[in-house]
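The next part holds the structures, each set out as structure tokens.
Here, each number is a calculation from the coordinates, and none is a lab measurement. The model shown is predicted, which means the values in this text are computed figures rather than measured ones. Cβ atoms are built from the backbone, for glycine too; each structure is taken alone.
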Structure I
Amino acid sequence: MSNTDCELITELKVVLTRQQYSPVVVGNYCAYARGFLDHLALRNIPISDVSAEQVGHYLREAIAHFRKRYGRQPGAHWHSIPRSGIHALLRLAQGQWPPAPKATCAADALRFTICDEYETWLREERGLARPSIAALLWEARHFLAWQLGRCGAESLMELSVGDIDLYMDLRAPKLTRKSLKDARAGHR
């Protein structure tokens, strides 16, 4: 492991500790991150060039290695531990992980623009915390993809941040059947 990689693992340990992860989790995440860095070094892949596909490939190899070492499959959710450590490392090294999706067509670009506006609105107008914004953006991305598949690109051009927020409100469990009915009636 290079000095730069050692420094990255040390920085990861500091970041995770500041975020109040337990010492056991910090140790596990750093161990899996170190293994991933070794994997990258063997293949001469700079950490700045890592893709989601490469992480997936590494995790499949890690499962095969686990099976070979212990003679059994890992637990159903075992992969979340190395994946979380690797993702934390990549967020630290690349600034954002997973990487922002790239627009492949005009409809994708429009969806991303709507989501960017919605994110800004959630942060500036609603004053929500980052975890809440991330959860709402995840839902908004899926809603917009569904809308695109259902009604085509033209339907996205008619949507606003307010429409997305209304959709989120409709999905909220706090609403009663009557308020859902009233909301639907008012927005047809």
Structure II
Amino acid sequence: MYNASDLKIGKKFIMDGSPYECVSYAQKVMGRWGSIINIKAKNLLTGSTIPKTFSDHDRFEPADITTNNYDYLYNDWENYFFMNQSTFEQVEIDKKALDWAELFLNDWDKVQLQEFNWNPINVQLDTVCILEVTETPPGEKGDTATWGKKPATLTTWLIIQVPLFIKVWDKLKIDTRTKDYMSRA
């Protein structure tokens, strides 16, 4: 069991029967009356984030979240399908639960799925993803009005700003946390 004061950023816990992850944490000590804990908690089933306030005496059960290796197969624009690498069982995850992770998924990518009660709830991405440019305007030599950047559409329909020298079919390294261009692959 966790006390509310144990809920640091990244801790996963059960609240109202659903798994949550602490995404921000602040504690205010009230002297002999104890502490007040303010957190923002992300519901791992729905993806919604809510603010909550607790006393330091409130207790929570840890969420039993497991992680397994999967291959990303395909999508039908609403659901995304994955295959377990050890059992070859296929599972699907609703697009809303992916929380923009679909912008970094190529067919047959190896990913890790978080599971709660044997149901997949979330995709854990690597911090770097390699995607191919499908559309970008040609870079004009000497164009500094845009600080040397131009838009590029990638294979997953993600649109990012890239340097002027990037061309169609270039493979790029993208930071999955910030959706920013890092380098050519």
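Sorting I, II by FRET efficiency 1/(1 + (r/R0)^6) of positions 71 and 159 (r between Cβ atoms, R0 = 30 Å, to 0.05) from high to low puts II first, with the largest value. So distance in nm of label points 7 Å out along Cα→Cβ at positions 15 and 135, computed for just one structure, reads 4.1; which one of I, II is that? The correct label is II. From I, II, which structure was distance in nm of label points 7 Å out along Cα→Cβ at positions 39 and 55 = 1.1 calculated on? Computed on structure I. For the set I, II, ranking by FRET efficiency 1/(1 + (r/R0)^6) of positions 23 and 151 (r between Cβ atoms, R0 = 35 Å, to 0.05) places II highest. So helix-only ellipticity at 222 nm (-39500 (n - 2.57) for each DSSP H run of 4 or more, over all residues; to 500), computed for just one structure, reads -24000; which one of I, II is that? Matching structure: I. Taking mean projected area of the Cα convex hull in nm², for residues 7-46 alone as the measure, the highest value among I, II is held by II.
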